[in-house]
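Read the figures in this text as sums done on the coordinates, not as results from a lab. Only a predicted model underlies this, so the values are computations on that prediction, with no experimental measurement involved. Cβ atoms are built from the backbone, for glycine too; each structure is taken alone.
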Structure P
Amino acid sequence: MKHLLLLCLGWMLFSPLAFAGEKPVVITLSVEAKTKYVFVQTGSIIYAGDQIAEFKTEDGNTILLKAGVSGRVQELDIAVHDQVLPQQVIAIILPEKVVAEKTVGGMGKTLPDLNHLVGELYQTTGIATLIANNKKDWTDGLGRVLMTLVGLLVLYLGIAKGFEPLLLVPIGFGALLTNIPLAGISEPGGILYYIYHVGILTGVFPLLIFMGVGAMTDFGPMIANPKTILLGASAQLGIFATLLGALALNAVPGINFSLRDAASIGIIGGADGPTAIFLSSQLSPRLLGSIAVAAYSYMALVPIIQPPIMKLLTTDAEKRIQMVQLRHVSKLEKILLPLMVLLLCAVLLPSAAPLIGMFMLGNLAKESGVVDRLSDTMQNSLINIVTIFLGLAVGSKLSADKFLNLETLGILLLGMIAFSIGTAGGVLMAKLMNKFSKTPINPLIGAAGVSAVPMAARVVNNVGLSYNNQNHLLMHAMGPNVSGVIGSAVAAGVLLALL
């Protein structure tokens, strides 16, 4: 019994548990990240589960660091905006079995003086936060101001100039909300954070948008003039040209695009926001926000970007070409088309089935004529609700810390190039077809081969009318326009299948 007691006493003295209150606990991170918030300070008493700090990684993920033991913070080697390297010591905690809990309040405590209250109130204002943050990281100070001005510019284009207000108004307002200091509207816990993660990151919103667009689409012009499918295919040239351009940008220090990143960036050339979001959510989630902003920005700016390219590549005589009236398309043809396209997709390219399937579901609901209530919901209530949330979610990625970097600026530049190449590819193909066609083809309709429905078709019609007020090209342009939607979805399916 005596030996047993000695053994137990020795175990208690030399066990690590006996020294738990003396051995410090070293806190490190396993990845490189930027310090966003620090919740403790040297000498603070913390309990197991208390938050120590919050970090943001380069791919946009948030890391919330919590204490695993109770004790006192012996050392703290980080501050807000510091870049933390892997295995760098962040803090050292001296564990204690019993810690004194700080009492809150007290009946006998006197109120602070008025100057102190005013000073503390000032520290909670946006102005004070911007000034303080600007000294540490300009993207959290001046950068927020710049992005707020960008948000106001987007609102101006949507409201005053009428450039696709259904897109630009929620995007611009989302940009204003996300750049409000201290509000955290697009941070974990904020409404825009959840909208983005539920609808954009999962790819749900793009598919619902595709269903609504399908319900508003008339495939009649494409069926009546099937050769315009070639124009929709040619306009996808920008996708693959930009893929190569994105890889070439890796030569710039600070930019590192993988093949999957490049494919996601290239899809911007199709001028199809839902397809760009869907593909990016599958291949390159870290760039999803920047790609979504670029895709929807260029979609909304179709009336500015396309006309100069169209005018440059065509002669005045070509712009005045009048096309023959399209034949009547029967209801049976319109009902069979979505079913045939879906079956071909299922057989040849299943990876594109989510996009093609939702698009054709919406179109079949419209053309069948037996589910008018469902078709009306898809065309109006559903797509309007989704558009509001999608615009706000896209605008939330116009925050200064996510937007003001080399990769995002490179994506914007590549997106412009992709869109321009896609427009030019459609126009040049239309010029070539016109030389061999028995019936005249106005090369302007080739610009509608990009997927911006019906914006690109309206732009083609306006440019044509400016040269010949009797030349109504809208219905002719809708053929390549709707085929471009299918073309961009097929291109996305090919990239998904290959990568």
Structure Q
Amino acid sequence: MINETENIELKFLSTEDYPELKNAMIDAYTNMPDSYWKEKPIRTLIQRFPEGQVILRVNGHFAGCALSIIVDYDQFDDHHTYKEITANYTFDTHDSSGDVLYGIDVFIKPEFRGLRLGRRLYDYRKELCERLNLRMIAFGGRIPNYHKYSDEISPKEYIERVKRKEINDPVLNFQISNDFHPAKIMKGYLEGDQASNEFGVLLEWDNVYYQKRPKKATNKKSITRLGLIQWQMRPYKNLDDLMVQAEYFIEAVSGYRSDFALFPEFFNAPLMAENNHLSEADAIRELAKYTSSIVEKFSELAISYNINIITGSMPEIKNDLLYNAGYLCHRDGRIERYEKLHITPDESKIWGMQGGDILRTFDTDCAKVGVLICYDCEFPELSRLLADEGLDILFVPFLTDTQNGYSRVRYCAQARAIENECYVAIAGSVGNLPKVHNMDIQYAQSMVFTPCDFAFPANGIKAEATANTEMILIADVDIDLLRELHLFGSVKNLKDRRKDLFELKKK
């Protein structure tokens, strides 16, 4: 039959299919007599949830079947039985407003095994779970070879040995290979399953695209649009003149419906020109006096242009100490602060700057984001800590004067995208400021980096600006692709860390 396969069809189960369904179950479950479903509950399943009941036909012959219901999983604990989850086989537990697709049965007739038909049924369930926006797929899996080892090892040890390929269990092996993970061992799960000693393994598959149903009006989306501003350093008469230029760029990226506008580090440095007669340390402290006004104006622009603004960074004085800090101005009016943690030798020696201590992610209406200012992205521990908080997008405002300095930021930023399975956006300044000491010339090429896997650009570069040219860079990033990467990537940098050997934590 396998060698003569010409046509494979996936179809919804109908009541007319019942005689074939019954015979197929008898053939599939030879070690469990009278294990087939009666016609009445099958009719009930089809009436209540037709999408959840599918069959496979090979050359027109009944080959396999998958039966499912939707349940409100909070109504059950993780030690439920098959009888409980099906309401004594009546399927009264089916709830179209529930959050979990629960697998009732899946099987392939013996003569059709070897065609990978079971994978097709599991793939259909996954697609259905995603389409219906359900939290996960769950079911109680059998361990039919356990009876051979039950006198020697516990069910838990049996599962571990199956995972290590020391014991062959065709059912559990298949489920694990289809991305289902064992969550609990359930004693007395299926009455009459002597081969499994009536133990069941609660298997789960998480829907990475699941979104909780909002309790208030929101429009959270998968695709987030980034607007990077490659800022030209030029003389400005005063603060108002500088903010006119800033608003021009915000209006430009907002006009393309960007969700974020990213400014570079020390974009407001041109205002130091009026204090060029002072020492560098005094001049930058004078510049810090503008920071609160700039943040206030940025917040107004974020609201009026409906865009989240990352203000790059500016000098700021707190308790008479000088910091390099920036702000995330949300379009809903919230304002949150971040700091540069690692100060360069130049910043410390010439300006007398201090390293900050704020390291955290920020929840936005699009994604969970973090900001590392320039030199900070060269320390991989920082972004890894943010990744542990669920980081989606890392923003890196920077200021570099030479190409080698830029290369340090650029290549470290790309490494952060790969190792933390996130997007990284970097934005810098170009041009020169001949009348500002210690801010002579700038080199930049703003970019958006991605992880390197099949769903992303092969070189890990989503978008790049023209080097040393004033411009904006617009790029769309798909947050859902990150969720998929975390679970199904070719490699799993976050998941595969050897936490038994090392750990990383904030003090």
Exercise for the section: Could you tell me which structure in P, Q was used to calculate helix-only ellipticity at 222 nm (-39500 (n - 2.57) for each DSSP H run of 4 or more, over all residues; to 500) as -8000? Expected result: Q
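Between P, Q, which one scores greatest on relative contact order in percent (Cα under 8 Å, 6 or more apart)? Mind showing how you got there, number by number?
On the way: P: 19; Q: 11.
Structure P gives the largest value of relative contact order in percent (Cα under 8 Å, 6 or more apart) among P, Q.
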Practice task
State the single structure among P, Q that was used to calculate distance in nm of label points 7 Å out along Cα→Cβ at positions 120 and 456, giving 3.4.
Solution key: Q
